[in-house]
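Once you scroll down, you'll see the structures, which are given as C-alpha cells.
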Structure I
Amino acid sequence: MADDHLLFQNAGKFATHLRRLRRVRRKRKLAVRSQGGKRQSLNVRGRRNVLDKTGKRCHICGGKIDGAWEADHVFAHAQGGDHSVDNFLPAHKICNNYRWFYGPEEFQWILKLGVWLRTKIENEDQFAMELAEKFVRDERRRDSRRKKPHSPGKISS
C-alpha cells in the first residue's frame, strides 16, 4: 500500500481519509467523462491474449476461469486508463464488479477491512456478529431483487 504507514488517531479520521479518497476518485472519473472517453471492446484475439496472460486465472482472486469472464482494466478506464491489451487482465465477473474503479490505496483499505472483519466474525466477536447479521440480511434482500433465470418448459397457469 502506498500509504502503508498511515495510522489514524481514531475512526473519525479514518472515515475522513476514506471520504477524501472517494472524492479524488470521483473527481478523476468526472474529468475522464468530460473528455468524452468511451469504452472500447477487445476483439477475439485481444481477449485471448488477455486471458493467456494469467494462465486463465482471475487476476483478483486467483481462481480458475471457466466460461464467462471480463477483461478488467488494470488502470481503471474511469480513472483515465486506456483500452490497450496491456491494460487488461482477466477477472471473474463478481471479482471485477467488487473491484469496481477504486484506486489502489482505496481498494487495499477495502481488502484490509474485509480481512479484519472476517477474522472477527470467525472468532464470533459480538459486534462483528451483529455486522455479519446485517450483511446477511442485506445480501438476502439484494438477491431477492435479482432477476431469476427463466425455467424453460415450465407452463404457468
Structure II
Amino acid sequence: MPPKIAAGSRKATLVCGYGNPGRRDDGLGPALVAGLESGPGRKGRKDVRTEARLQLNIEDSLTVSAFEEVIFVDASKRAKAPFEFRRIRPRTRLAFSTHALSPQSVLALCRELYGRKPEAFLLAIRGYVWDLEEGLTPKAEANLARALKFMAGRLSLAKKS
C-alpha cells in the first residue's frame, strides 16, 4: 500500500535494495536499506518506504506502481567508487527466466500492467568480492558509508527526527 502523502509535501519514494548478503559485497543493496532504516530521521516519515530483496521479481512492478519515485540500490562490479547514481527508464529485456529482473524490466512491467511510470533511479554501490561468505569487505563498507550519507541527504533524513 502506498504511503499517504499530504498535499504539498514530499513525493512518495520507495528505496528498494537488492542483492545476496551471503555473497559478500553483493549484499550492499540490503545493507543500505538496513542503514536507512536504523539511521536518524526515519521515525515518523511516511513519504519514504524501504524494502530489501534478494532479487527483483515480476511482483515488484505492483509495489513500484504505488510510488512517485523509486530508487533501486544494488552492488556493482563496474561502478566507479564509491557509487554511481543515475536515472533509469523502462526497458523490456528478454531473459531465460522471469525469476529475476532488472530494474528497467520492473519499470516496463509497471508501465504495461498498471499504466504507471514513476521517476526511477539506480544507486550502484561499488563492490569487490562476490564469494560465498557473509559480511562486506572493508572497501565496500567505506563505499556503503558514503552512499548512506548521500541517500540521507537526498531523502532529507538527516534533517528530520
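When relative contact order in percent (Cα under 8 Å, 6 or more apart) is computed across structures I, II, the figure 20 traces back to I.
Between I, II, which one scores greatest on volume of the Cα convex hull per residue in Å³?
Details: I: 209; II: 113.
The structure with the largest value is I.
For which of the structures I, II does the calculation of distance in nm of label points 7 Å out along Cα→Cβ at positions 35 and 147 return 3.4?
Values: I: 3.4; II: 0.8.
Clearly, the read-out refers to I.
Here the criterion is mean projected area of the Cα convex hull in nm², for residues 83-122 alone, and among I, II the highest value is seen for I.
Can you spot which of I, II the value 0.8 was calculated from, given it is distance in nm of label points 7 Å out along Cα→Cβ at positions 51 and 67? Display every interim value, and only then the final one.
Numbers: I: 1.4; II: 0.8.
The structure behind it is II.
As an exercise: distance in nm of label points 7 Å out along Cα→Cβ at positions 43 and 107, calculated from one structure in I, II, equals 3.6. Which structure is it? Derived from II, not from the others. To which of I, II does the computed value -9000 (helix-only ellipticity at 222 nm (-39500 (n - 2.57) for each DSSP H run of 4 or more, over all residues; to 500)) belong? So the calculation was done on II.
A short reminder: the numbers here are calculations on the coordinates, not readings from a lab. These numbers come from a predicted model, not from an experiment. Cβ atoms are built from the backbone, for glycine too; each structure is taken alone.
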